[in-house]
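Engineer: These are the structures in question, set out in turn.
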Structure P
Amino acid sequence: MNKEVSDIVVELCGVDKDFYLGENIVHALSGIDIKIRKSELTTIMGSSGSGKSTFMNLVGALDIPTRGKVVVEGQDLSSLSLSQKARFRNKNVGFVFQNFNLVPVLSSYENVILPAQLSSLDFPYDIEQRAKELLCAVGLEKQMYQGVNKLSGGQMQRVALARALMNKPNIILADEPTANLDHVTSGMILELMKNLSIKEGSTIIISTHDRSVLKYSDRVVELSDGKIIQDSRPSNN
C-alpha cells in the first residue's frame, strides 16, 4: 500500500452538513474535502458559527453528514449503527472538552480510569497502572486521589487529557481546550498535549479560535461559513 494513503487517518470527501431551523436550512458545512495524516496536530480555526464544532462531531462519530463521506481509521462512519459508533468512539477517539466534563464527585484517578472501566474492550495492559502512569505524565502524581472539584482549571484540563489518552486512542479531538485557561496555563497544556501525542502516536485535532495554538500546530485549517478558506502549515514547522 502507498505510504501516503496508509498514513491517512481522517478523510472527509465532499461533506455537507445541513441543519433545519423551522423552514430554514443552515449549511453548517459545505463541500469539505480534507485528509489528515497520522500523528499530525491539526488546528481547525474559525469564529463562532464557522462550522468547527460540526466538523469535530462528524469526525468523532457523534453526527453524520447530509451528503458526502466521513472515513476515520478506514471506517465509513455513516455505515455504523449507534452501538457500533459508541464502540468506535471508545476504542479510537479521545475527547478533551472546553469545560473539562469531569465527574466532580470522583478523584483524578477515578476520572482517568473511567473510560476503560466502562469499555467492553479487552485491554492488553493493566488499566490501573496506565491510569497512574498518565497522571504522572501530566504532572499530577500528588493530586492522583484528590477530588477533581478541588483542582485548578489547568489541573482539571490535565486530568481530562490523561482521560482522553486512557484507552490509547488513535485520535484526540480537543474542542476549545484552552478557552477557560489563562495564557500561561494554556501554553503548558498545549505543550503537554503535543509532547504526549508524539509519545503516544496519537493524531490530534484541535478546534479553536485561539491563535496562540498555531505555534504548536503542524497544520492549520481555517473555516468560514462552513467552508475551508485556508489550509496551511505554519512557518515554524
Structure Q
Amino acid sequence: MIQEGRDTRGIGMTSARTRERLVQRLAQHGIDSVPVLERVRAVPRHLFVDEALASRAYEDSALPIGHGQTISQPFIVALMTQAITADRPGTEPLPKVLEVGTGCGYQTAVLAPLCSQLYTIERVGALMRLAKRRVAELGIANVRFRHGDGMEGWPGQAPFDGILVAAAPAQVPENLLAQLAVGGRLVIPVGPAGRQTLLRVTRTDSGFEREALCDVSFVPLVQGKG
C-alpha cells in the first residue's frame, strides 16, 4: 500500500534527476509531445507504488500494485497519453476524457492536466479510493472517480472527446465506441495475453478508423466490479 507522508520530491533513486533520466529515455524512444514529457517529469511515480518498490519507480517497467493489477510501464503511459492528445491546437486541453482502469492513479495524474475534465472508472474499490486520495494530494482537481464496470463506460457523461483504456478486452467494447464523440479517439489494448495490440480508434462522420500503434502487454479488462 502507498504510505502517507512520503516526499513528493524524492531522493536518491526517486529524485528529480532520476525522473529526468526517464524523460530523456522516453524522448529517445519516440515520445515527442512536450506536454506529455512535462507531465512525466512532474508526476512523482514513486508515490504510486509500494514504498518497497520506490527505488524502481523510474525504471521503464510495469510494477505490481496489488489486487492482481500493475502500474503501466512509463513509456506506455506516455504513448497512450500522446496518442489521445496529439494534434491539439497549441496547448488546448481535450474537453472531456474517460479513463477506464484507474489503477493506482498514475496514468490519471499524467493525463488530467491535459484535459478540461477527466472521468475515471476503477472496478477494484480499494484501488479507486487510494488513487482518489493520491490524486487529490497532488492538487489535481478536475477528476471525477467512479467505482464501476469499465466495460459499461460512463454513459451519463458521454460523448467523450477521448477514451483511454488501461486493460485489454478480447475486442473493442461496443459500449465505449458508442460513447466516443465524432472526432474523438479511443486508445485501447486489445487481444489475449501474449498477443495484444495497442489501437487508436478515431470516430468519423461515417464510422471508425483504426490504427495499430504497437504490441503491448496489459492485464485483462474484466466485467463487473470488486
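Just so it is clear, none of the values below were taken in a lab; they were calculated from the coordinates. These numbers come from a predicted model, not from an experiment. Cβ atoms are built from the backbone, for glycine too; each structure is taken alone.
Engineer: With Cα Rg over 2.2 N^0.38 Å, for residues 21-76 alone computed per structure, which member of P, Q shows the largest figure?
Structural biologist: When Cα Rg over 2.2 N^0.38 Å, for residues 21-76 alone is computed for each of P, Q, structure P gives the biggest number.
Engineer: Turning to a different aspect of this structure: Which one of P, Q has FRET efficiency 1/(1 + (r/R0)^6) of positions 85 and 157 (r between Cβ atoms, R0 = 25 Å, to 0.05), as calculated from the coordinates, equal to 0.85?
Structural biologist: Answer for the origin of the read-out: Q.
Engineer: A further question on this structure: Ranked by distance in nm of label points 7 Å out along Cα→Cβ at positions 37 and 117, which of P, Q sits at the highest value?
Structural biologist: P
Engineer: For structures P, Q, which has the highest computed value of mean count of other Cβ atoms within 10 Å over residues 133-140?
Structural biologist: P
Engineer: Moving on. Which one of P, Q has FRET efficiency 1/(1 + (r/R0)^6) of positions 29 and 173 (r between Cβ atoms, R0 = 30 Å, to 0.05), as calculated from the coordinates, equal to 1.00?
Structural biologist: P
Engineer: If you don't mind, another one. Have a look at P, Q and say which one yields 95 for volume of the Cα convex hull per residue in Å³, for residues 45-148 alone, as calculated.
Structural biologist: Q
Engineer: A value of 0.93 was computed for Rg/Rh (Cα atoms, Kirkwood Rh); which of P, Q is the source structure?
Structural biologist: Derived from the structure labelled Q.
Engineer: When you work out relative contact order in percent (Cα under 8 Å, 6 or more apart) for each of the structures P, Q, which one comes out largest?
Structural biologist: P
Engineer: Supply the structure label, taken from P, Q, corresponding to helix-only ellipticity at 222 nm (-39500 (n - 2.57) for each DSSP H run of 4 or more, over all residues; to 500) with the calculated value -7500.
Structural biologist: So the calculation was done on Q.
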